[in-house]
1. With relative contact order in percent (Cα under 8 Å, 6 or more apart) derived from the coordinates and found to be 23, which of 1, 2, 3 does the value describe?
2. Kindly point out which one of 1, 2, 3 the value -16500 was derived from, the read-out being helix-only ellipticity at 222 nm (-39500 (n - 2.57) for each DSSP H run of 4 or more, over all residues; to 500).
Structure 1
């Protein structure tokens, strides 16, 4: 394998050991790590989002971690522009780019490209969200199909965010989201990527999530959320939906105790990990699957 020409992509559910594996891989192949996790771009949360430690940052050069202010909007398109630039910078230094994270949409955008849809006016976005809240997801989805019949097999009826997005696009541009996405093109060729999914057994993943949750709470996640809540960031912002914020907020209001807090965050994290695995099954069929107990063997062979 010609490693020098490759861009390594590492995906896996939360707490599966992606970051640790990426560091070992970077040492082995002279690589630099680039973030592909939508929550780890925000600077306000180092502990809550399980961002790699400062010690790990010193071992291997890391990019696009903790650089964005949570008050500012940050889209998949914003990430894609930055990551394309970073990949070229890393390659220019004769290093191998290693993208690691659990945001499937980021990887999809990088591999397949992302369409340049016009910016939707804020007034329309607010109006659309209010409409969805007022009539509920089931009726809103039916309303979407009336204005945009092409989206019927493209969007899951229960996917609130994508349903709202499709409705906004059709309303503003008079063009279906399906038509917009037909003409997408990646900046790279498919052969440029070496794509890995880390597989972890469900019982082991649940155990690791539970341990990591309790560690986070002990080393400062509660203080991080306390500081964040003082910023009064609107709940509509994606960062406000990060796992742990609502639960720690309830704990600070004395609505739940610390044991309930740990349980609630663990359960929510497990549910998120399950969604990540489901995404991989649907969108990453061609990726190389490596179980956690085979990662060292992979590193020896590469």
Structure 2
């Protein structure tokens, strides 16, 4: 299905109110006040809307961030109306955000996503060429909206170095990834992750880690299994980040899992690789 979706910078009050309505519809929680979003866009922030004619069907919301001498754009929300998902609108929003950020002089955009949401990981790393080398445990505390309810809010932080060779040249290494983690399926065909007996897998230079293709379906049907995935992958991802690895790609399979690809972040062509999180 092809739709005539237009993306553009949002600055007018009517569009900010439309964003509020869409935010509440998608997330099921009270939206950000308009006085705050208007202040953000007037002071270095960027809001991009995706429109079908005059209907807003998606948006990205970002504001200025700063830490240890580094100014960056903090991309706090990206959302697409459920009726318009899987149409590439998220990529359109990020591309326009990148274009506007470059015009404003930003070199780095950061945001977080749930490490178990493999579709988001694929967009962030395989399509946008962001990298993840910070893992944040229970980043937002308890959240009760539809997407986050029931699990600790662990997050990967994406570093999108928009003028780096990684992004500009769409750099991906040609590596032979090891798969030290085994999976199986239970009686309901949901994936189960088996942990190795030792940490020898950390000696590899490049590693693939399985993640469920549909964690929301697992949460709805077997919340205890979803929690198990959270805790096991938390252990794995934290170890990888601590040992100097970065998530750079996602391998999509016909199986019940996708594979996250990690390599040593020292080989990635980036201008700066220091951590921006408070944990690492």
Structure 3
């Protein structure tokens, strides 16, 4: 029996792609082949009548490369400068690639404070809804050039941002494309006895404790931020899946209900309040 058959019927999908997925590890430059494949898959999903939202990391990594920095920047002002340069270049590439398939993308830059105010939060939702009605694919990123909270991981990286976006727009499914196949009982890169977890029915404290920090020199999110995202998404009523982004066409397999990655089943809570997760930092599972 295929326990993931229901994924075929998902209508509104948020897909988060990490910096390490769309850049070459040796150089930090954009992996244009993989980005072209991603754009083709997303456009194809849109052509099927699905609402598609992309949360894309990579601005700081692209800016860092453009400015000739060999190391991951540590100072906030340097990160902001990299983001300012990189965001423009990243969107330029996305625009050109989507144009090849006659698909219109849009850029949405968000900060944590957009969510604090009920009016601005509703305005953000209205913008998403209007863009989706027009058949546009919104590309979301944190507004790193003006906000320091996100750069200091108070927002929890784009993993958590994607979960917040999912909650705001009532997404059916959130897919986190990672550099790992899914959730394991331990880090499989260092522990060969780590066991793969296929489905998470409920996100327990024990599972949350399995989160590890990121070892990537490009990305900022580790498994802890993905578990944070799962906490928000599932409580808000969105199913979430972590899969390996090495081959972005794996998204097709996911949408066909194949046994790919770790599936976190939604446990919608009537008492869910997004502001509680943002203001009290309940979303941050990883200890600082």
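Bear in mind these aren't lab numbers, they're just calculated from the coordinates by the rules spelled out. Every value quoted in this text rests on a predicted model; they were computed, and no experiment measured them.
1. Derived from 3, not from the others.
2. Structure of origin is 1.
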